[in-house]
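Laboratory data are not the source of any read-out in this text; all were calculated from the coordinates shown. Quantities reported herein were computed from a predicted structural model and do not represent experimental measurements. Cβ atoms are built from the backbone, for glycine too; each structure is taken alone.
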Structure P
Amino acid sequence: MLSKDDIMEQVQEKNIEFIRLWFTDLNGVLKSFAITNDELENAFDRGMGFDGSSITGFQDVEESDMIAMPDPETFIILPWRHENLVARMICDVCTPQGQPYEGDPRNILKRALEKMEKMGFDHFYVGPELEYFYFKSSEKPEPLDKGGYFDQAPLDLASDLRRDTVLALKKLGIRVEYSHHEAAISQHEIDMRYDDALKMADNMVTYRLTVKEVATQHGVYATFMPKPLNDEYGSGMHTHQSLFKGDTNAFFDDSDPYNLSDVARSYLGGVLKYSKEITSILNPWVNSYKRLVPGFEAPVFIGWSRSNRSALVRVPHYQPGRAEATRIEIRCPDPSGNPYLQLAVTLMAGLRGIEENCEVAEPMEFNLYDLNEEERIKRGIKTLPSSLQEAIRYSEKSELMKEVLGPHSFKRFIKLKKMEWNEFNRQVTDYEINKYYPLL
């Protein structure tokens, strides 16, 4: 843990001229501005002011003054700046009075973690798997390769890209478990080792920028767009989660056939119960729902399983009976959203499940994609929203979403997403031109 004095000394010793201050807007888009080393002490003591009305989802113009307070624990030197060293810190956004800003996504996650602690848990561990694509340029999605899951060269042409990205992530203090080619052509995945939720959300923001920066250095383009190609798998973000009390995994019970404790089952039940209401956060764009369709591995059916990857939640059993490895895997989120909000809503849904002693049915250990609609209705299998419009309808009525986001951000988020849907609805797509123009 770095203190203010530690950082000031390091900046002087290494002649770091600029420090970039980061935070995200409500959509999860990274925002950044640079200060010189001469302003660093002032930033620590009083924060740096900025116009909150220019940040998507933040303040109105008549109340626009905001303060970015750097978190010294997030200080790190950016590895892609070699000549003149540049560091970064992630900020908490505050009011001019020094109070945490209720609309800051990082603060929203902190509020969820505070509730977790009040319920007697010490750690919310998260391990996300962010998938993404490499394309030849930012102009159009032209794939680099024709590789598939776990392929190597010559089918996989991006092993050097992934290697350099992993090395950059390690320099940023982010632990990496795996890197490999994913199922779709030109699709890739680098998995970070699990960590506490706040640190992981910071790492997820850093990971996305690092992937893009390294890609740019190699003369290609990386995107976390959920579904950039029509007939290929989309990019998901399978998210592993567990709650710990001290060093004890609250999700583990060796007497249960799935090694799930009552806490884990209730948490899982909460995630399933409130999944429709939080889908707009987990899958926040119009394009997100082009991925959430049957037949492309993305889960759309609300249920859980152990081995079946067509269910919304899976209980991995790579290491059966190992207490610390017991967890649930939420499979519907995509990597394009706001990490702070995505972790906050899943945690709060799970905590609500614990409060309500939610029960779960038996796991669905069969391929849900093989069932027709009539069979699914007969079995009582429900589905996630199929469009952003439908997802927003569920979110708008959700008391859980209001609790997680707070009234300030809840109102702004719903408004933003309705505007996006209306904007999309006005567009005439290439599909419509190609299908209807010659015919009608």
Structure Q
Amino acid sequence: MTTRPMRVSDLPIVYLSYDEPWAEEFFADLAAKFPGAKRVHGVKGLDACHKAAAEEAGTEWFITVDADTLVAPAFADAEIPEFFVNQRTRIDWPSRNVVNGLAYGNGSLKCWPRAMVLSMQTHEAAPAGTRSLDHDVGRGLASNPTSFGIQLPQAYSTTHPAETAYHAFRCGYREGLRVSLPPSPADLGRGFATHLHDRRRARLQAWCSIGTHATNGIWMIYGARMGVLASQLGGLDLDRINDFAWFNDLWDNLISQRFAGQSGHCPRSGFTWDTDHLEAEVRALGKRLALELDLEVLHLSSEHSAMLASSERPEGAAHSIDLMGNAYQSGQGVDKDPERALACFEIGKILNLSNSFNNFARMFHKGRGVPQDIERARENYEMAVALENKYAPSHLARLIGEFDDRTPEVAARIRMLDKLSAERGFVAPSPGTPAE
């Protein structure tokens, strides 16, 4: 006899809110989709909040939804593989950030074993002398240090971190600092780049670059850039990122007064600010990140920011690498630097981004800052075509037309490649017109 896997619909869902002006609206949305949804509100301390959620749920397993998250109805049918259902494992589903397009643990939906939550000592409940900036699954459980966190691939929710200017700043600061820190406190100060592997670097670049198109998005970028720099300053009490009273004081007595003005406006809170002053500060922080930490970030137009945030890939951060390569190639927002552009496209190729293969090939095809290398260009165009890039077939067709003998077979292949680009959504330019 077989039993069906545990489904989300079998479990209570608990909405966690603290000081969010939109909480009633978002909870009403959740309750309409998931009748019987429960709520914990205003509990001080993230460890205490989750323990209160476990008590509110009253079951062996339960699901939490963060205050800035909207959940799709299809989540009710999500299944939890049986071999993950144990008291040592928390299951996560990534939530897509509507401001920067990232989809990973930040804002994720989480399925908790009650025993894990009641035994963990994290955030404000961490043992004296230890640092706990997250739930530390695998590290911070007093009775079960061999816990696991499993992230399932499908996203069933969106997270909305910039509903107000203040909350956008707070979210960006917390995540910029948290992602910047090394895995072990002992490694702090040993060099920012030594522990910042490519995925974390790309994730930070996205937080620090993408969002200018969104309401209050500039505040999230500003907060993220401040958080990255704060992570490397000596003497800062890092646990403050989980102290919302400290954030309130920082905002009320420093940030809001520093940028006093009327040219920017937050529709939900009514807060106003001086946009020119804020944008100048954001750019100044970007220069510090580049000079002091060798973390290159972009100053994107609203159009480019929206384009990157709307990426359909689950790890939107990867696309910031390709966009950064384009920026270095064209000199948009940063000094033109073909060597750095090539390095960005190389990273994108490792991440299997079709645009990076195409852009890498384009540099060698046209000799843009590098010696022209037609075979290298051809090889990378072919890979981009195989990865279903919509521009690569047309670009490869142009290369073949320029450098291959014009036999009937070659002419037929050019027509086929142009047709393929058109089918993928890119209309090839007319003969004699350079493709872009």
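To test your reading of the models, identify which of P, Q gives 22.0, 71 for Rg and Dmax of the Cα atoms in Å when calculated. Let's see the in-between values first.
On the way: P: 22.0, 71; Q: 24.3, 77.
It must be structure P, since only it matches.
I have -0.59, -0.70 for log10 I(q)/I(0) by the Debye sum over Cα atoms at q = 0.11, 0.12 Å⁻¹, for residues 80-303 alone, calculated from one of the structures P, Q. Which structure is it? Provide the component values of the computation, followed by the final result.
Working: P: -0.67, -0.80; Q: -0.59, -0.70.
So the calculation was done on Q.
Upon calculation of helix-only ellipticity at 222 nm (-39500 (n - 2.57) for each DSSP H run of 4 or more, over all residues; to 500) from the atomic coordinates, which of the structures P, Q produces -13500? All intermediate terms of the calculation are to be shown ahead of the outcome.
On the way: P: -11000; Q: -13500.
Attributed to the structure labelled Q.
Ranked by mean count of other Cβ atoms within 10 Å over residues 112-119, which of P, Q sits at the highest value? The partial results should precede the final answer.
Values: P: 15.1; Q: 19.5.
Once mean count of other Cβ atoms within 10 Å over residues 112-119 is tallied for P, Q, the winner is Q.
Compute mean count of other Cβ atoms within 10 Å over residues 16-23 for each of P, Q and report the one that scores greatest.
Numbers: P: 20.2; Q: 17.6.
The maximum falls on structure P.
Tell me which structure, out of P, Q, gives 11 once relative contact order in percent (Cα under 8 Å, 6 or more apart) is calculated.
Details: P: 15; Q: 11.
Only one of P, Q returns 11 for relative contact order in percent (Cα under 8 Å, 6 or more apart), namely Q.
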